[in-house]
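J.: Pasting the structures in now, so scroll down.
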Structure 1
Amino acid sequence: MSRRSLTLVLLACLAVSLFCNIYPIYVIRAFRSQGTRELALALMVTRFRPVITAVAAIAAALALIGYWRAQPRWWKRLGATAGATLVVVFAFLARVNVYELMFYPVMHPSFTAARDVKLDGSEMVLAVSIGRDARAYPIRNISYHHVVDDVVGGSAIVVTY
């Protein structure tokens, strides 16, 4: 293969790996409405990105070997090595569930008496009442975490939005 072809393979692997990691995060993020098609594509990319990025990493490594053999200039070799290294890094990042990092559950929520709370008049809450115990969870706060683990009236509950 020519140096130009090997460079294009490396760049294609880098672009595919970057897309597989960035696109789902771009589409599935808080406070953004998603279209049906773009959400379906983002979920499909999320499902297959470990395999796609692994194939891209292997292809990038093979292209890098060929490039090193064909390119005598050390600084161009260094650039190709950096690109191939990024593809491998993206392959590892594809295995990290960023949504677990972004939307971690609230394990020990704190509460204030209703008379002392200063919420906006239009603030929406999820309310739970079990026995004599009652809680209100502001949706604005829950939307950052998506899950709140709590105990209300002696019962363990999970509040989600």
Structure 2
Amino acid sequence: MSTDVTEQSLWRPLHRLTDYIDSEIGRVYAEMPDARGVRPTWVLEILRLDARGPMTIRALADSVGRTHSALSQKVAAMAKAGLVELTPGPDARSRHVVLTERARGLVDRMRAEWLATEETLAEIEAEAAYPLSRVVHDLEEVLARKGFYERLRERLAEEPRSGPTSR
């Protein structure tokens, strides 16, 4: 018997599903000659900047529900790909994230892809026995009553756990 507890995971199939969908969206961008190197995971931020204008990294992170650190790394990658640039903000410590001409040239197709993706996901959910968006909503309600951290801490406070042992 293996001692590798990572061989089992309830939510690994969900991660595989989202990875699959992201890779399929990536295939669409790979087919666009002028969108080479664009990652599907950047589209939200590009569309947000297009809709709301330049923002500090902090404001952009808050608007998309990410940490400043995670978004700072993403913005650096997007800048390297020529999609955004950083310009000085109102004080010496802040900088604004601004779309480049390249990104602005892709926005209409990104918006169309976003809307088509949402329609495709709705179609898939309509064919499924129960929609994933409903499951997520229900889980959010459960977690609002008692959060994951609290539940995890309670489990860890119980009797020490160990994985399967080999004899």
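Values quoted throughout were computed directly from the atomic coordinates according to the rules given, and no laboratory measurement underlies them. Since the structure is predicted, the reported quantities are computational estimates derived from the model, not experimental observations. Cβ atoms are built from the backbone, for glycine too; each structure is taken alone.
J.: Given a value of 25 for relative contact order in percent (Cα under 8 Å, 6 or more apart), point me to the structure among 1, 2 it was derived from. All intermediate terms of the calculation are to be shown ahead of the outcome.
T.: Numbers: 1: 21; 2: 25.
Structure 2 accounts for this read-out.
J.: Computing FRET efficiency 1/(1 + (r/R0)^6) of positions 8 and 48 (r between Cβ atoms, R0 = 25 Å, to 0.05) gives 0.10 for which of 1, 2?
T.: Values: 1: 0.65; 2: 0.10.
So the calculation was done on 2.
J.: Quick check on the output: 4.1 is distance in nm of label points 7 Å out along Cα→Cβ at positions 72 and 96, derived from one of 1, 2. Which one produced it? It would help to have the intermediate numbers written out before the result.
T.: Details: 1: 4.1; 2: 2.1.
Of the options listed, only 1 reproduces it.
J.: One of 1, 2 was used to calculate log10 I(q)/I(0) by the Debye sum over Cα atoms at q = 0.26, 0.30 Å⁻¹, for residues 64-103 alone, giving -0.82, -0.94; which? Can you show the working numbers first?
T.: Values: 1: -0.82, -0.94; 2: -0.94, -1.05.
Label of the originating structure: 1.
J.: Same structure again: Quick one: distance in nm of label points 7 Å out along Cα→Cβ at positions 88 and 152 came out at 5.1 when computed from one of 1, 2, so which one is it?
T.: Details: 1: 5.1; 2: 4.2.
Only one of 1, 2 returns 5.1 for distance in nm of label points 7 Å out along Cα→Cβ at positions 88 and 152, namely 1.
J.: While we're on this one: Where does the value 20.6 come from, among 1, 2, when mean count of other Cβ atoms within 10 Å over residues 56-63 is the thing being computed?
T.: Working: 1: 20.6; 2: 18.1.
Considering all the candidates, the number was obtained from 1.
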